[in-house]
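Q: Please go over the structures that come below.
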Structure P
């Protein structure tokens, strides 16, 4: 599922899943899992973007996303 994703998208997905699991375990409630998923996803996206310096995301006229130098 993550094979076609960029590093930023993969990091965000991994962060969201990890945050949801940890938030659910710590609070023993679905609200804690939701907050953990949001925080983990945002943090993962920031980390993923930091690992791709000088890369920009573009879309072609068909809506396909690709990455190239800025």
Structure Q
């Protein structure tokens, strides 16, 4: 799995998890959904993604968007 796919998978899992927690536990968990969305938007403009750095250190192969 390359870094691009790992970041997309992680973001999708975080959105689904935060939606479930927001529905079943507390609406404040929806803030995590907003944070993930904002992080994806800023990564599209800047090319910087903290999750990509972590996946790179874990040994994922470079992708097109994140090297």
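Any read-out appearing in this document is the output of simple, stated calculations on the displayed coordinates, not a laboratory observation. Values in this document were obtained by computation on a predicted structure and should not be read as measured data. Cβ atoms are built from the backbone, for glycine too; each structure is taken alone.
Q: Suppose you compute helix-only ellipticity at 222 nm (-39500 (n - 2.57) for each DSSP H run of 4 or more, over all residues; to 500) for every structure in P, Q: which one lands on -21000? Show your work: numbers first, answer last.
A: On the way: P: -21000; Q: -23000.
Computed on structure P.
Q: One of P, Q was used to calculate Rg and Dmax of the Cα atoms in Å, giving 14.6, 46; which?
A: Values: P: 14.6, 46; Q: 12.9, 37.
Value 14.6, 46 for Rg and Dmax of the Cα atoms in Å corresponds to P out of P, Q.
Q: Could I ask something else about it? Can you say which of P, Q returns 30 when relative contact order in percent (Cα under 8 Å, 6 or more apart) is computed?
A: Source structure for this number: P.
Q: Of structures P, Q, which gives 2.9 when distance in nm of label points 7 Å out along Cα→Cβ at positions 27 and 43 is computed from the coordinates?
A: Values: P: 1.4; Q: 2.9.
Comparing all candidates, it corresponds to Q.
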